[in-house]
Structure formats: C-alpha cells, structure tokens
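Right after this note come the structures.
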Structure I
Amino acid sequence: MAGKVTLLVWDQLVLQVPALTLLEGDTVTLRCRAMQDVSVTRVQFYQDEKNLGGFFRGTELSVSPLQLHHSGHYHCEGSVHFGPSVSAPVTVTVHERFTVPVLEGPPDPIEGSPLNLSCLSTPSSLQPRTRLLHLFYQDGQLVGGR
C-alpha cells in the first residue's frame with residue numbers, strides 16, 4: 001500500500017534583519033531564530049561565507065557603526081533540538097548617508113587674494129532631510145565652516 005509521507009520540519013532557522021533601509025553609521029541587530037520558537041544554541045553568523053567570530057552566547061549579532069563593507073549575504077548556523085541547522089541567506093545592503101564631499105575652488109588662485117571654496121555633497125534620499133555642515137581645514141587646522 002502506497003502512502004503519503006508528511007514531514008514536519010521543526011528545526012529550520014531564520015535570520016531576521018529588522019530594517020530594509022540601512023545607512024552608514026546606523027546600528028543593525030541580526031537575530032537567528034528557529035521557525036517554531038524553540039531554543040537555538042551554538043549560533044554562528046556568516047557574512048559572504050566568512051565566519052564572523054566563533055560561537056555567540058546569544059542568538060543576536062549587533063553591527064555598529066555600519067559601513068559600506070558590511071553589505072553582503074548573511075546567514076546563521078546553530079543547533080536546534082538535536083541537530084545543526086542553517087538559515088537561508090539574507091542580503092544586507094548599507095547605503096551611503098551622503099556622497100563623498102568634493103572640494104571646488106578656482107583652478108589657479110592668486111596669492112594674497114580671497115579664496116572661495118565650496119564643498120559639495122548630496123544627502124541620501126533614503127533618510128529624512130538632513131542638513132550637512134562642512135568644515136574647512138588647511139594643514140590640519142580649522143580655517144572655516146558653517
């Protein structure tokens with residue numbers, strides 16, 4: 001007699017990322033959880049297949065402050081019930097908070113005459129309106145700003 005076999009999977013892991021939009025300087029906490037809210041032990045986190053530092057005592061990994069190189073594919077591994085389990089990969093993308101500032105000024109300034117410089121940078125469209133304040137330095141000394 002042919003029968004139908006139903007498998008219940010109780011040990012699948014899920015890697016949760018609380019925000020879809022992540023900006024440089026933010027903090028993100030990744031959480032490794034079992035599908036059925038059972039306990040997970042011996043958790044390891046990976047970014048692009050690289051182990052992020054051995055076993056973690058808990059099931060969370062906080063990354064702060066975020067930088068562009070934190071973008072990548074993350075997953076977690078852990079022990080659920082009596083065996084190992086691996087989460088599906090989650091793509092984390094960190095966006096720049098503003099473009100790299102560009103200093104503009106006259107191509108051939110005349111010695112002794114006033115020098116007007118501009119610092120151009122655009123805030124990310126992914127964050128609420130942010131006003132950027134620029135400071136100008138010459139040889140490590142503050143010479144102007146705001």
Structure II
Amino acid sequence: MKDYKFYGAKNADIKDSYGNTPKDYYDILSNLWSKETCAKRMQEDWTKENMTLGQCSITAFLMQDLYGGEVYGIPLSDGNFHCFNKIGDVIFDLTSEQFKDKVLDYQNVFLQDRNIHFQKEEKKNRYLLLKSRLFEIINKWLED
C-alpha cells in the first residue's frame with residue numbers, strides 16, 4: 001500500500017460521487033500538476049520533485065467542487081494563505097508536501113472565498129486548466 005505524505009492522508013477515506021477518495025485524486029493530480037498550473041510567483045521554483053508547489057488554492061477549490069465542504073487558508077509569513085479542504089470532520093491538504101518538514105497550523109485558519117481568489121484572472125485560468133485536465137480523465141473512466 002502506498003504511503004501518502006499529504007496532511008490528513010490517514011483519514012482521507014471519504015468518497016465523492018465518482019467513488020474516488022482524496023488519495024485517488026492525489027495520484028491523478030500528481031500527473032497533472034505542472035509549471036503551467038503553478039502560481040505565477042512560484043513557477044521558476046516548480047519542479048516535478050516539488051510538484052505541489054504553488055498548487056494549493058486551485059487544488060483545494062477543485063476538491064471542493066467534487067466533495068463540497070469548505071476551503072480554509074493558513075496565513076503565511078508572506079501575507080498569502082495556504083489553502084486546504086475540510087469536509088465535515090475530514091481535513092486534508094493535497095498540497096502540503098511543498099512545505100517539506102515545516103509543520104503548518106491547521107487550527108488558526110480562515111475561510112476562503114473562491115470568488116475573491118478567482119478575481120485574479122491568471123489563478124482562475126490555472127484552476128480551469130487543472131479542472132479540464134482532471135475531467136478529461138474522469139470522462140474517459142465514465143466511457144469505459
């Protein structure tokens with residue numbers, strides 16, 4: 001069995017309407033995250049080895065599309081927020097590995113609003129790109 005390192009992986013066994021868990025989506029997104037979907041300010045540092053870098057908000061809102069729930073943000077020292085998902089009692093953060101060994105505080109968080117995030121056109125476009133890539137795969141499954 002694969003050892004998932006993202007925050008909340010041990011309890012991320014909820015299923016969406018397609019029967020997928022966050023672990024399933026982590027596996028899929030591992031092949032879809034790219035420099036193109038990375039936050040513009042971080043693109044120069046993005047690598048396949050650090051594939052979750054700059055992917056947090058678009059990934060969290062995409063997971064919200066699939067599971068519902070809320071997207072929360074952890075305040076960072078640079079004034080930005082690191083986004084993650086909370087669905088009922090389940091908290092998971094598919095992009096937490098970008099912080100390596102740094103421990104994030106998942107208690108002192110703020111509810112995030114997709115309308116505010118997507119006021120930035122480049123972020124909305126990155127989200128739409130990641131979403132279209134993911135749904136290409138989901139639609140192929142549905143055809144089989």
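Read-outs: derived from the displayed coordinates by stated rules, not from any lab. Just so we're clear, the structure is a prediction, and the values are computed from it rather than from any experiment. Cβ atoms are built from the backbone, for glycine too; each structure is taken alone.
If distance in nm of label points 7 Å out along Cα→Cβ at positions 61 and 133 comes out at 3.6 when worked out from the coordinates, which of I, II was used? Only one of I, II returns 3.6 for distance in nm of label points 7 Å out along Cα→Cβ at positions 61 and 133, namely I.
If Rg and Dmax of the Cα atoms in Å computes to 24.3, 99, which of I, II did it come from? The correct label is I.
Matching task: 1.01 is the computed value of Rg/Rh (Cα atoms, Kirkwood Rh), for residues 13-52 alone. Pick the structure from I, II. So the calculation was done on I.
Among candidates I, II, the computation of distance in nm of label points 7 Å out along Cα→Cβ at positions 37 and 125 that gave 4.1 used structure I.
When relative contact order in percent (Cα under 8 Å, 6 or more apart) is worked out for each of I, II, structure II gives the greatest result.
Computing helix-only ellipticity at 222 nm (-39500 (n - 2.57) for each DSSP H run of 4 or more, over all residues; to 500) across structures I, II gives -10000 for structure II.
Who wins on mean projected area of the Cα convex hull in nm², for residues 29-76 alone among I, II, i.e. which is largest?
II
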